[in-house]
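All of the numbers you see were taken from the coordinates with simple rules; none came from a lab. Predicted, not measured: the structure shown is a model, and the values here were computed from it. Cβ atoms are built from the backbone, for glycine too; each structure is taken alone.
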Structure 1
Amino acid sequence: MATLSTSIQNKEVTRFVRFSIVGSLGTLLDFGVLTLLKLAGLPTLIANTFSFTVGLLNNFTLNRLWTFEGAENTNWRKQFLQYALVSLIGLTINNIILITLENVFSTLLNQSDWAYLPAKVIATGVVVFWNYFANKLWTFKQ
């Protein structure tokens with residue numbers, strides 16, 4: 001019985017590490033696209049929504065094929081819709097935190113050009129837990 005419990009724990013740790021690796025890649029894409037779009041002059045909300053979507057597409061594909069590979073035999077369209085819904089809720093949380101903290105950091109740093117970056121780091125840190133557990137329990141449920 002202890003071996004089964006240890007095996008399940010190890011599998012869960014491996015899954016969370018994979019999710020974190022995929023998320024890190026998606027975050028790099030998200031931050032990179034966000035920065036490029038901000039440098040191009042787009043408003044934060046529009047730039048963040050677009051960059052978040054790029055990360056979402058990357059993360060869905062890699063999570064489906066690698067992190068939650070046992071759930072890949074289900075209908076990918078249904079999974080994508082579930083993943084997109086989880087991600088839209090995550091995006092809403094992300095945008096609320098980002099816009100709120102961008103204003104705070106703008107005041108604290110006494111400039112607003114780069115205030116979105118520390119705000120985005122915090123928003124991303126919060127949303128990763130929502131995304132993992134919602135996707136594990138619903139989207140890629142085995």
Structure 2
Amino acid sequence: MKLDHIGIAVRSLEQALKFYRDTLALACTGIEEVPAEKVRVAMLVLGGTRIELLEPTGADSPIARFLEKRGEGIHHISLQVAGLDAHLRRLEAAGVRIIAGKGEYGAGGHRYAFLHPSSCGGVLVELVEADPSTPSRRAGLRSG
């Protein structure tokens with residue numbers, strides 16, 4: 001298991017990219033829409049990990065609700081795992097609350113699942129299934 005990315009909720013990708021891409025000079029590897037999550041995602045390379053900027057595409061998206069309640073900021077941390085289903089079974093058996101939609105496919109075609117903050121010390125944790133067959137995986141496109 002290793003850190004895959006840190007997700008940051010933003011109201012506007014364009015505004016956020018002015019800071020992360022233009023001011024900090026982080027490389028943006030792509031912008032992609034994830035209709036199932038009602039979000040647009042921009043991935044930025046930061047050393048051996050990435051920053052994921054999340055902009056809602058609808059007022060009923062989880063990111064829109066997060067922004068309304070908490071404002072812009074860190075939304076989740078993502079951990080890369082091999083064998084997502086096995087991890088989810090083990091976590092469920094241990095009483096970890098897994099958010100509906102487990103094992104979904106997101107941006108870049110990668111599988112992901114979210115663990116409820118109530119089971120993770122108040123932090124929303126995303127598990128992303130490592131996909132060794134996709135060379136662009138570390139280059140930037142994410143799960144969901």
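Suppose distance in nm of label points 7 Å out along Cα→Cβ at positions 16 and 32 works out to 2.8; of 1, 2, which structure was it derived from?
Comparing all candidates, it corresponds to 1.
Please state which of the structures 1, 2 yields -27500 when helix-only ellipticity at 222 nm (-39500 (n - 2.57) for each DSSP H run of 4 or more, over all residues; to 500) is computed from it.
It must be structure 1, since only it matches.
Computing Rg/Rh (Cα atoms, Kirkwood Rh) gives 0.95 for which of 1, 2?
This value belongs to structure 2.
Out of 1, 2, which one gives 1.00 for FRET efficiency 1/(1 + (r/R0)^6) of positions 80 and 104 (r between Cβ atoms, R0 = 30 Å, to 0.05) as computed from the coordinates?
The value was obtained from structure 2.
I have 0.9 for distance in nm of label points 7 Å out along Cα→Cβ at positions 24 and 128, calculated from one of the structures 1, 2. Which structure is it?
Going through each structure in turn, the value belongs to 1.
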